[in-house]
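J.: Input: structures, listed below.
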Structure I
Amino acid sequence: MADLSALGSLAPFEPIDLGDYASSKEFTAIPKKGRYTVQAPDSFPSSSFGRTKAGALSIAVDPTIVGPSNEGYKLRFTKVSAKAFQRGGKMVSQAGDYLDATGFKGRVTNEQELADAIEATANTTYQVDIDWRAYNKDTGYSLEGMERFPKGENGEHLPWVEDPTAKDAEGNPVRLRANVVVQRYVPAGV
């Protein structure tokens with residue numbers, strides 16, 4: 001029998017019940033750049049709502065891909081902002097693009113109405129164009145666009161890139177994982 005007494009005080013042990021155990025899942029490759037049908041979350045808890053550094057309302061919409069491939073892949077850290085900007089001579093926002101993609105019709109005149117409209121999109125399916133992005137907050141190095149990521153031996157783009165400005169403890173380049181980001185919310189009916 002193993003003698004653990006020499007290890008000293010250990011962290012509290014969490015019992016393992018293999019009769020009711022969440023087994024690890026098979027690795028899922030990140031989705032390739034392209035257009036996907038996604039589904040809004042089933043609810044938007046209060047933690048979904050916040051403010052940008054500039055003070056605009058920001059909402060986490062974190063959709064899940066439902067097709068045409070990579071079904072079940074969640075696009076984490078996907079937020080839309082109410083910060084307005086000009087497009088085609090009209091004032092628009094990411095939040096407006098999101099609502100347009102989900103098929104929302106109507107007028108939103110204040111933040112509460114915007115929050116209510118986005119909450120009403122729960123479980124709605126819509127389309128987005130996605131791409132890859134890697135970013136190192138320590139060095140500021142960034143790479144955007146799946147086609148700019150290196151290719152592996154099989155000719156497929158690798159879901160990581162080496163930061164040319166950062167080294168790990170052994171002196172090797174730091175690898176940055178590609179994150180999937182929404183590039184565009186596709187207007188409903190397109």
Structure II
Amino acid sequence: MLRKIVFAGCLVGASMPALASNFSYTVFEVALGRASLDEKVILVDEVYEDFGVFSIGGGYQAADNFALSIAASGIANEGDNTEWTNTSISLSGAFPIPVGEQVDIVPQVGYVSVEAEMCAYGFCVKEDESGLLYGLGVRAWAIPGQFEVNASYSNSTIEDSERAIGIGAALWFQDHHSVRLNYADEGDISAFTIGYRYSW
């Protein structure tokens with residue numbers, strides 16, 4: 001699955017005064033979940049429909065309206081004689097723009113490298129590609145300091161890439177910790193994840 005993120009947003013951010021964002025973008029996070037294909041795929045004689053999901057990432061907010069992040073994610077499943085794995089690594093810049101005291105709009109742009117591998121009876125085929133990430137996110141306090149909601153739209157320049165739409169929520173405890181639930185739909189695959197984020 002691709003982690004994707006909008007270059008036009010950089011121009012918007014540059015034309016606005018630098019105001020402190022409503023959220024910290026200096027973070028470390030991990031997530032686990034499950035992804036499902038809209039249609040089953042048969043690899044040799046084994047059916048693939050569901051995958052395990054794992055992601056890990058971090059970010060550093062260098063200024064009020066600029067942060068860098070790096071992330072790695074993957075989906076995988078295996079049968080008795082086959083295996084299917086997709087992985088991605090991304091590096092991106094985010095430009096959080098505060099709207100009032102509870103909402104951030106977050107344009108992002110970056111680079112992603114993806115690899116798909118299918119194996120059958122010990123014989124494997126790999127395909128890798130890379131391209132530009134672009135997208136736009138929104139984060140908002142539903143209950144300030146306690147409950148966050150968010151949404152995102154993203155895509156990439158990789159051939160045959162499809163748009164991804166995500167929605168999520170986070171329950172914050174203490175000042176730096178949050179547990180996060182997310183749903184993402186990327187064309188013919190969707191995923192639910194639950195994760196933990198530490199924010200500085």
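J.: Where is distance in nm of label points 7 Å out along Cα→Cβ at positions 68 and 100 largest, in which of I, II?
T.: Greatest value across I, II: structure II.
J.: While we're looking at this one, here's another question. Can you spot which of I, II the value 18.1 was calculated from, given it is mean projected area of the Cα convex hull in nm²? Don't jump to the answer; show the numbers that get you there.
T.: On the way: I: 18.1; II: 11.1.
Structure of origin is I.
J.: Right, another one. From I, II, which structure was FRET efficiency 1/(1 + (r/R0)^6) of positions 148 and 172 (r between Cβ atoms, R0 = 25 Å, to 0.05) = 1.00 calculated on?
T.: Working: I: 0.75; II: 1.00.
Source structure: II.
J.: Moving to a separate point now. Given that distance in nm of label points 7 Å out along Cα→Cβ at positions 108 and 124, derived from a single structure, equals 0.9, which label among I, II identifies that structure? Mind dumping the intermediate values first?
T.: Working: I: 0.9; II: 2.7.
Answer by label: I.
Every number in this text was worked out from the coordinates using simple rules, so none of it is lab data. The shown structure was predicted, so the numbers you read here are calculated from the model rather than taken from an experiment. Cβ atoms are built from the backbone, for glycine too; each structure is taken alone.
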